[in-house]
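Values quoted throughout were computed directly from the atomic coordinates according to the rules given, and no laboratory measurement underlies them. Everything numeric in this text was worked out from a predicted model, so none of it was measured. Cβ atoms are built from the backbone, for glycine too; each structure is taken alone.
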Structure I
Amino acid sequence: MTEHHLLVDIGNSAIKYCLESELYEEKVKVLNHGERNFVEVLSAFHETTQFSALSVSSVYREEFTEQIQNWCHNHQVNFYRATSQSHSGDLKNGYTVAQQLGIDRWLAMMAVRKQTKSAFFVVSCGTAVTFDAVAGSGQHLGGAIMPGLALMQRSLSEKTIALHVGHDLIASENELGLDTKAAIANGTMMAITGFIEKMANMANMEMKQGILTGGYASLVAKALETDIEVSAFLVLQGLAIDSMENQ
């Protein structure tokens with residue numbers, strides 16, 4: 001089944017997809033929104049792989065997911081959309097209304113919980129930065145959300161005249177900046193690393209209990225300069241687990 005099962009993670013900035021059988025072989029494809037028509041991409045991918053099932057996680061516009069669902073219906077492909085649940089095995093959602101927890105956060109926690117029975121926290125570093133802590137019992141302790149690296153930099157550039165530096169992401173070098181670009185890079189990255197360290201302390205966890213995911217995870221891990229794991233595609237891993245449990 002896994003070689004015929006397509007996993008699709010639709011984020012705010014990009015779409016990540018791969019066959020379940022290739023999830024752990026670094027064959028995940030990444031497509032930025034607006035780069036290509038994803039329905040056309042699906043059609044071309046289907047011609048070469050003949051996948052018969054598609055599972056999707058989405059935090060993006062509803063009509064985008066509906067287009068994929070319609071495509072699946074027209075091509076006799078089984079469609080499944082993941083939603084946050086009150087529990088998955090011994091992992092318990094901390095939200096009073098389970099579905100209000102972002103599906104990307106829930107699936108990332110599912111993926112990590114599958115790997116460990118110890119307490120952990122997971123940080124998604126994408127358009128937004130999200131932090132979620134899970135106790136050793138599997139109880140979700142809660143989390144926090146802040147703007148992501150590119151969003152903060154873009155906001156500074158667009159909302160201030162003197163700080164206009166363009167839209168390219170600026171990576172921090174962990175040193176005092178001697179020009180505006182460097183100062184913005186350092187300030188925005190330190191906001192994120194400080195956020196992670198503060199939240200980990202609030203959850204009474206060490207940095208080695210954390211795992212970073214998302215498009216900017218490697219950049220953030222470098223800036224943290226500590227022992228923390230990076231796994232870029234936790235949402236897809238969690239989606240594979242979720243689709244198996246709920247179909």
Structure II
Amino acid sequence: MTNDQRSTVTVSADTVGAVTVLTVTGMLDASTYLLLRDTIIKAALDEPEAVIVDISGLEICTESALAVFTSARWQVSRWPEVPIVLVSENDAVRRAIVRNGVARYVPVHATVSAALGEPGCTPSRRRARMNLLAEPASLKRSRDLVAEQLTAWSQDNLIPVAKVIVTALVENVLTHTDSAPSVRVETNGVTVTVAVEDSSRAPPSVSEARSGRTPPSGLRIVGALCRTWGNSPTPSGKTVWAIVGPENRL
């Protein structure tokens with residue numbers, strides 16, 4: 001295929017309430033796979049209640065390319081846990097999605113209206129966000145945000161551990177990057193997620209302690225205190241996140 005014959009995909013975004021609807025047209029093949037996957041992930045990282053992907057106008061080169069949707073879902077499955085739902089008016093495409101096992105992870109419907117009725121497409125999480133400055137005073141501001149929001153959400157029992165985690169994550173940004181951190185706090189009523197975004201593309205690393213007298217690194221502390229943690233690339237850098245549950249109370 002020559003340069004002027006390369007496949008393209010076009011994605012337009014709209015919102016229906018708190019749900020993002022992506023309408024995809026063009027050709028899905030090896031040359032457009034990553035672009036479509038990353039576009040879906042980016043939409044999910046903005047934390048709508050769900051991402052509906054309408055592929056009624058998408059031509060699919062091979063059925064194996066449908067794995068793009070399970071790949072995107074896997075990337076956001078632990079955080080931000082935003083459901084991804086497919087829509088196709090084409091019966092044959094819906095059957096292919098089911099036949100290839102994609103529908104086990106990414107439900108498929110014939111219309112956007114039907115997809116909006118999918119469990120998970122209605123508000124179920126509470127979220128708050130604060131953009132901070134690249135200065136030491138941001139450590140206290142991030143702890144204050146955590147305490148204020150978790151008190152308002154009746155999650156007081158998780159305030160101590162969440163404050164330790166947000167301190168470690170913000171301190172990592174201030175120490176290892178030139179970024180101004182952005183803090184997100186959210187809850188589904190059972191667990192609490194603390195996420196800190198920066199503009200560095202360098203992945204976080206857990207340093208090895210050199211001796212028994214060396215204080216543990218911030219990420220080692222985070223790992224010891226939370227249920228699970230990880231990082232997600234964003235268009236401008238990355239987000240490091242940690243999820244705590246009732247078993248992580250201090």
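Observations, loosely collected:
- Taking Cα Rg over 2.2 N^0.38 Å as the criterion, the top-ranked structure out of I, II is II, with the highest value.
- Taking distance in nm of label points 7 Å out along Cα→Cβ at positions 71 and 239 as the criterion, the highest value among I, II goes to II.
- Identity of the structure behind 1.5 (criterion: distance in nm of label points 7 Å out along Cα→Cβ at positions 95 and 151, calculated), options I, II: I
- Entry that produces -9500 once helix-only ellipticity at 222 nm (-39500 (n - 2.57) for each DSSP H run of 4 or more, over all residues; to 500) is calculated, selected from I, II: II
- Origin of the value 13, where relative contact order in percent (Cα under 8 Å, 6 or more apart) was derived from one of I, II: II
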